[in-house]
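Listed below are the structures to be examined.
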Structure 1
Amino acid sequence: MRHPRALWLPAVLGLALVGIPVVSLLVRTPWSRLGDLLGSDIAVQALGLSALTSLAAAAAAFVLGVPLAAILARSRFRGRSVLRALITLPMVLPPVVGGAALLYAFGRRGTVGEPIYEATGLVLPFSPWGVILANTFVALPFLVVTVEAGIRNLDSRYESAAATLGAGPWTAFRRVTLPMVTPALLAGTVLAWARALGEFGATVTFAGNLAGRTQTLPLAVFVALEQDRDAALALSVVLVAVSLVVLVALRDRWWTGR
C-alpha cells in the first residue's frame, strides 16, 4: 500500500530531529584518541561501576518484576489498573522527582531508610547501593511491561493442561509458564539493564556524583562536558553503541511482539 505523500515531509523532519544529533556526535568524536580516552582512570571507574550497578539492577528487576508481571497478567482483582499504573509510573515520572521520592523513602531519615539505618547502620544514599536502588526503580517497569505482555499472550490452556496432570500453581508456573515466555524474559531483562545503564536523574539525586563511588557513565559524561569535551564524546559513543545494539537486537520482540 502506498503512503500519502503528505506523510513524507513530517516523517523526514522527525528522522532528522533524531538522526542529526547522533550523526553529529559520531562526527565530532576523536576516534584516533578513543582508546586513550576510555582508558583514563575516571572512564574506567565509571565504566566498571556502571557495569556492576546496571547488572545488579537488572537482576533485582528480574527477581521483583517477574512475580509482579505474572500477577498483573493472570490475576483479577479490584485495583489492578491502579497497581499497573503505579508500577509503570517511573517510566513517565521525571527522573529527578523519582530521585527525590527515593531520598524521602530510603534516605537516612526516610520512611524506610531510617529503620534500616538504625538496625544495620546501612546508609543507602550516596553509596553504590543507592545507585543500584535508583537504577532498579527506573528499570523495573520495562521488565514488568515486557513480561506481562508475554504472559498475557500465552495460551492458558497449557497451564490448564499441567493442572489436570497434577501440577500445582507453582509447578505450572515454573515448569510451563516461564519456559514458554523465555523470549519475553530475556527481552525484559536486557531492556531493564539498558535503562539502568543509561540512568542519570534519579541516580544523581539519590546517590550523588562521587567519582569512583557513585559516578556512573552518564554522570561522568555530564562532568566531562565541562572539563574535557573529547572524553564526554568518547563516553557518549559507548552509551549510544550499547543502546543501538540493544534496540536492534530486540526490535522484533519490542515492536512486533514476535
Structure 2
Amino acid sequence: MGGFFDHPAVQGGVAPFVVALVIVVLLQRFRLAGLAIAAALATVAYFLNGLTIEPLTVTRKIILLGLAAAAVGFLADALLAPGRALAAALAILGGAGAVWAFWTVLSQKPIAESALLGGGIALFVAAMVATLGELQPQPVRAGGAGLGLGLGTGVAAILGASATYGLYGIALGAGAGAFLLVQMVTGRAIAAGAIFALPAALTAALLAAGAMLLAQLAWYAMALLLLVPAAAFLPLPQKQPIWLQCFVVSLYTFSAAAVASLLAWHYGGRPAG
C-alpha cells in the first residue's frame, strides 16, 4: 500500500481528487464545497512536504498562503458583500503575500532586479486573484477556471523543470475537477464563493511565479496563464444542461492553458528574443 501512495500520480492527482470529492459531497449543502481546493492542497502537501513548517521555505510559504486564503475566503463569504472593493482588497492581499513568499529569494538580488521581479510577481498574482474572483458567483465558470488553471500551471511548471510545483498545480486542478464533477452528475450548481476562488487563484499564481523564479519557466509563459480565468468569461450555452456547460467552459480554459504550456515547452525557459 505504501508503494501505491508513493506514486506521483496518486500524490498529485488521485488522492487530492478523492479527498476533494468527499469534501464537495459532504459540504455542498452548507455552501462550503469550495473547500475542495484547500483540501486538495493539504492532501498533496502532506505527501510531498509533511506536516512541518520549519524551516519556512518558499514552498511552505506558498502552502500556508493557500490554506490561509481558504480561511480568508470563508470569512469574506460569511461577513462581507461581494463587490469591487472586496475584490480589490483580496487582490492587494494576494500581491503582498507573493512578496512575502519570495522575499528570501528577492532580497539576495540587486535592488533594481529585485524590485522588477517582485513588482512583476505581485502584479501577476493580484491580477490572477482579481480575475478569478470575478467568477466566484458563477460556480460553473469558477470551477472550469480552477480546473484549467490548476492543470495548466502544473504542466507549465513541469515543463519549466519544477516537478514538485507541477504536482501541486495538478492537485489544484484535481480539486476543481471534483467541484465540477458533482455539478455535472447532479445537474445543480454548487456555491463557489471566495472560499473556492481565492485559494485557487492565489496558490496557482504563486506556484507559477515560483516555477519562474526558482526553476526555468519563462516569464511570458507564466504571464499567459492569466488567459485561463479570462477564457472562462466566454459565452456558455446557458439553456443547456450543466454538464454541457461544464464541458464547454473546461474546453475554453484548457485551450488557454495549452498556450502557456506550449510556450513553456517550446522555449524551455530561455529568455524571450
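None of the figures in this text is laboratory data; all of them are computed from the coordinates on show. Not measured: the values here are computed from a predicted model. Cβ atoms are built from the backbone, for glycine too; each structure is taken alone.
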Fill in: Which of 1, 2 leads on distance in nm of label points 7 Å out along Cα→Cβ at positions 182 and 238, largest value
1
Discussion item. If you rank structures 1, 2 by mean count of other Cβ atoms within 10 Å over residues 30-37, which sits at the top with the largest value?
Written reply: 2
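Once Kirkwood radius over Cα pairs in Å, for residues 102-197 alone is calculated for all of 1, 2, which comes out largest? Display every interim value, and only then the final one.
Working: 1: 15.8; 2: 14.8.
Across 1, 2, Kirkwood radius over Cα pairs in Å, for residues 102-197 alone peaks for 1.
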Worksheet item: Comparing structures 1, 2 by percent of Cα pairs over 13 Å apart, for residues 22-61 alone, which one has the largest value?
Response: 1
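Comparing 1, 2, where is distance in nm of label points 7 Å out along Cα→Cβ at positions 38 and 118 highest?
1
Upon calculation of distance in nm of label points 7 Å out along Cα→Cβ at positions 166 and 190 from the atomic coordinates, which of the structures 1, 2 produces 3.9? Please report the intermediate quantities before stating the final value.
Working: 1: 3.9; 2: 2.8.
Computing distance in nm of label points 7 Å out along Cα→Cβ at positions 166 and 190 on every structure in 1, 2 gives 3.9 only for 1.
Can you rank 1, 2 by relative contact order in percent (Cα under 8 Å, 6 or more apart) and just name the one with the largest value? Show your work: numbers first, answer last.
Working: 1: 30; 2: 26.
Greatest value across 1, 2: structure 1.
One of 1, 2 was used to compute Cα Rg over 2.2 N^0.38 Å, and the result was 0.93. Which label is that?
Details: 1: 1.17; 2: 0.93.
It must be structure 2, since only it matches.
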